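Got some structures for you, see below.
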Structure P
Amino acid sequence: MKLAAFTRRGAAGIGLVEGAEIADLSAADPRLPGDLRTLLEGGEEARDALSAAALRARRHPLAEVRLQAPIAAPRKFLGLGLAYRSHAAEVVRRGRTVPAHQNWFNKQVTAVNGPYDPIHMPRVSAQLDYEGEVAVVIGRRVRHARKSDAAGVIAGFMVCNDVSVRDWQQRAPTATLGKSFDTHGPIGPWLTTADEIADPHNLRLRTWVDGALRQDGSTAELIYAFGEMIEELSTVFTLEPGDILTTGTPSGVGQYMDPPQWLSVGQTVRVEVDGLGHIENTVIAEPDQA
């Protein structure tokens, strides 16, 4: 299934994407949770209610709705650095070393952004960069998971742009500040459930800036399997339904071009992953705050 959060004529809901249409599940059954994180927390009972609602839901053209971030308020939004062999190779060529273990950081949840919403050029930096990534969404509470448990833990996958402000990323070893500016976590366009993906470790991932291809990689390049990521994290803390793990980027980020190619106001970044769809976000000047 492809599960989406959307608004239509001012009303918000969750829906099932089928081709060029979306089935309005919220209207078909008002008892359903109003957001996908709560739906995942509801377990099998909530999923059964969703399937029943899909049979009678009214369909709308996708062109008539506005897709929102599928998981608007995750409890955790975590990112993995230097997870692709090609990206690790390009940083090594610049004199950096690759960590011996998984290198996780926090993206603050206020960075979450819609799949087609603008991203802000910070007033405090010109070093704005893109990172096309596959995001894993956790489907159930788990602690001390093993690598082999992944199939029962992952609810599904999304496309993500781990937008990064490079100079602020270097302010501390955690990288959190440079990864957490508001709007710098666009995700979507929907949550593709795990059963739809035959092999998540063989997905082509591409990123374009203004139509120019910048990244062209595959999850086959991942240094760590998705199950290894879940095992590592759940050794330390409980993973919960709706948690987002954005799992690293292949080579081709702007920082390591010669010279570096930073994003600027007016440019559009498109990230596409086979089987998951695409997101597309235009850079705008950071607006004044009230």
Structure Q
Amino acid sequence: MFSKTKMNKSIDGCSDKLAVVIEKIKDADAIVLGAGAGLSTAAGFTYSGERFEQYFSDFAEKYGFEDMYSGGFYPYKTLEEHWAYWSRYIYVNRYMDAPKHLYEDIYNLVKEKDYFVLTTNVDHCFQKAGFAKERLFYTQGDYGLFQCSKPCHAMTYDNEEVVRKMVQSQGFQIENGKPVKPKNTEILMSVPTELVPKCPKCGRPMSMNLRADNTFVEDAGWHSAANRYERFMEQHMRKKIVFLELGVGYNTPGIIKYNFWQYANNWQHAFYVCINKGQAYVPDDIADKSIGIDADIAEVISDIQSRI
């Protein structure tokens, strides 16, 4: 149905796209935020480079990994080593704060509005930044939850305590919320067998509550969030609503991007905004009610805030 253009034609002639976005946000009855991996990247949650070297240099040396994602898919020989890697991965990407205050800036931008957040991110950054839990729908899971790997039942379990213990068991100290390598202390690449998480129902190994295959558990909290999102959309379909898409790519476009395009096309008072460096595409079909900004999300949000 939709064709893609890099920038929408009706807005290209304007000298200030941000002025249009600000006007739409101010005038909106509601804002629906759609967030993808690019948003957390813009907030400093990078999976390679300095952060990777700081916490995974031993795994990189042993296996030749160049980023955290690669290490997450490696078939480790033991569960003890598997959870050594994954406990670090979870801790630095779920329980540590993002290096930049981008999520807090976005919250300050929308907190006085009637808003809802739909995201494929699993790092919990929205809630840590102050967004109300009842206004969030994490469609793809949460690094902070375990589930049975089978799964034998549809429940998830908070993992912060055991993840912290696994990280510390490798020799790290937690200082100001960050894992630190003490001097003259050997960092282990395994965790004690007694810390390996097992399903409390069937005894099988636990796994992350991440949508990777058909074993993903949609628990009661997931369904409650889905129902809240559906009700929000039903209540606002005839109102002035801005669909603000941040950092959404084309890995799973059907969850956020394509739906936002459909809403903008079908709802009379809807307006679509896409901010994404390198992927600020908008369809010709909704060119008169959308705008794309190809730039760093953090810089754009900061600029918007400075003008409001």
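We did not get these values from a lab; they are worked out from the coordinates using the rules stated. Bear in mind the structure is a predicted one, so any value in this text is a computation, not a measurement. Cβ atoms are built from the backbone, for glycine too; each structure is taken alone.
Given that relative contact order in percent (Cα under 8 Å, 6 or more apart), derived from a single structure, equals 28, which label among P, Q identifies that structure? Answer by label: Q.
Assign the value 17.0, calculated as mean projected area of the Cα convex hull in nm², to the correct structure from P, Q. The value was obtained from structure Q. Using percent of Cα pairs over 25 Å apart, for residues 80-239 alone as the calculated read-out, with 40 as its value, let me know the right label among P, Q. The value was obtained from structure Q. Upon calculation of FRET efficiency 1/(1 + (r/R0)^6) of positions 184 and 280 (r between Cβ atoms, R0 = 25 Å, to 0.05) from the atomic coordinates, which of the structures P, Q produces 0.00? Of the options listed, only Q reproduces it. When distance in nm of label points 7 Å out along Cα→Cβ at positions 120 and 144 is calculated for each of structures P, Q, structure P gives the greatest result.
For the read-out FRET efficiency 1/(1 + (r/R0)^6) of positions 88 and 136 (r between Cβ atoms, R0 = 25 Å, to 0.05), a value of 0.80 was computed from one structure; give its label from P, Q. Answer by label: P. Using the calculated result 14.8 for mean count of other Cβ atoms within 10 Å over residues 40-47, pick out the matching structure from P, Q. Label of the source structure: P. As an exercise: helix-only ellipticity at 222 nm (-39500 (n - 2.57) for each DSSP H run of 4 or more, over all residues; to 500), calculated from one structure in P, Q, equals -4500. Which structure is it? Structure of origin is P.
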